[in-house]
Structure formats: structure tokens, C-alpha cells
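Please go over the structures that come below.
FYI, it's all coordinate maths here, none of it is from the lab. Being a predicted model, the structure only gives us computed values, none of them experimental. Cβ atoms are built from the backbone, for glycine too; each structure is taken alone.
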Structure I
Amino acid sequence: MDFVIANWTLILLVVVSGGLLAWPLISGGGAGALTPSAAVQLMNREKAVVIDVCEPAEYAAGHVTGAKSIPLSELETKLPAVVKNKALPLILVCASGARSARAVAVAKKLGYENTRSLGGGMKAWRDANLPVEA
């Protein structure tokens, strides 16, 4: 206990540093997440399919141009019918990147190994001034 009291600043520094390192994973911009510009390159170069995992009302309010709507709750049942070629790259998108990060695990479980999440979701897409369909 004396060590903790004598070195409280060092312990605080370790906790804050750990929190800052973990923040990208918590906020949806974690490992494997694409930036909006990387997503556009994947769409243009490798014909990636964009799947919006938002609820229908969120999708109707604005989505990536050409994105197909499959809510996260229906992804496991509807994805195989919408994207038959499992070799195609998939980009999963939601409002903030949190749901799409969870959706990546579902898609990979179904055999879509080349699946990525858009880090920051539609917010990041809009912030990058990329086209949005309503």
C-alpha cells in the first residue's frame, strides 16, 4: 500500500495511457476498421460491396451511395442472399462504427473473410464530405 501512495502519479499515468491506447477499440475505430478514403479505394479497385447495418429509419435518413440495407439483427439470415460471392470484399457501415464492428464477426462466421468495418461509421463518411444517398 505504501508503494501505491508513494507512486500515485506513476499509477495515474499508466491508467491514462492505457485508456488512450484502448480508445480506438472502444469507439469503433479499432483494428481492421477502414478510413473513409480506404473504403472508397476498396470500392473502386476491388468492387467491394457496402452493407449498411443500421435500422431502416437510419438508412432512410442517409447512407453510403450504393449501400445495401441489412439491419444487424437480420444480417446472419439475409447476407448470404444479398452477397452470394464470399470472395468479394465487404464494407460494413453503421452510424458510428460500433454496430458494424460487431457485424464483422457475424459476416466472418458466415465465411466472408474479406470483411471490414468503416471506422467512425456514417459520421466519418459525412465528415470526409463523401456522397450520401437519402
Structure II
Amino acid sequence: MNKMLQPLAPYFLALLRVVTGLLYLEHGTQKILHFPISEMHPPMFSIFWVAGILELVGGVLIIVGLYTRISAFVLSGAMAVAYFMVHAPQSFFPVLNGGDAAILFCFVFLYLVFAGPGAFSLDGKIKR
């Protein structure tokens, strides 16, 4: 089974990267571009605005696989900070404090730091 699945690993890593980047980008478009429409309208240069910029730019970089390891490292740290600043003070339990997504993003990005972008990335094209 391992021999059959192993050659597909770079493609599924790329799928994980792209889907994660798209979901992350959506948080940035909500904060900065107000799409989809929400109550979140952070003032310019506030910590939430900076987070939105990181989500926009970082999401695009992760989707296309450009500077993947560096971007993922920064975004993983941003998600850890977000969790401990915004979610953890509300409750110890992520299911109660709404921090599930922040934890998952943090660890998926941390995985990408070590695994790299996978297939279909601009990092891969530049490397060649």
C-alpha cells in the first residue's frame, strides 16, 4: 500500500497547501476587503488589520507556493499569537473559545515549514 500511495504524496501536499491557503485568504478578504460582508472592520494599522494583511498576502503566497516555508513560518507564529491573545483568554477549551481554526492553521502552516510546498508550486518552478 505504501508503494502505491507514496508517489502521490507531493500532489496531496499541494492540495493541502492550496485548500489551507484559500481558507486563510478568506479571513483576510473578510477583514480587509469586507468580503464576505461581516461585522469585522478593523481600523487601519490595528492588530486585527495587520492580521488581515498577513491573511491576504500570506494566503496568496501559500496558494501559489511562493516563499512557502518562510510564509508558513510567519503565518504559523501569527496563528499562535492570535490563539493566545484572542481565544485562550475566553476559555481553556478550543471548542468553547472558538480557537479550533487558529490551532489547525498554526499546525498546518508549521507542517508546511518542514514539508515544503509539494507539487505545482512557484517555489518548485523557480528551483528548476
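Points to keep in mind about this one:
- Which entry (I, II) yields the derived value 5, 21, 15, 14, 12, 10, 8, 7, 4, 3, 1 for P(r) over Cα pairs in 5 Å bins from 0, in percent, for residues 7-46 alone: I
- Among I, II, structure where distance in nm of label points 7 Å out along Cα→Cβ at positions 95 and 119 as derived comes to 3.7: II
- Answer label among I, II for the case where FRET efficiency 1/(1 + (r/R0)^6) of positions 39 and 71 (r between Cβ atoms, R0 = 25 Å, to 0.05), calculated from the coordinates, equals 0.35: II
- Read-out helix-only ellipticity at 222 nm (-39500 (n - 2.57) for each DSSP H run of 4 or more, over all residues; to 500), computed value -20000, structure in I, II: II
- Origin of the value 2, 11, 19, 21, 18, 13, 8, 4, 2, 1, 0, where P(r) over Cα pairs in 5 Å bins from 0, in percent was derived from one of I, II: II
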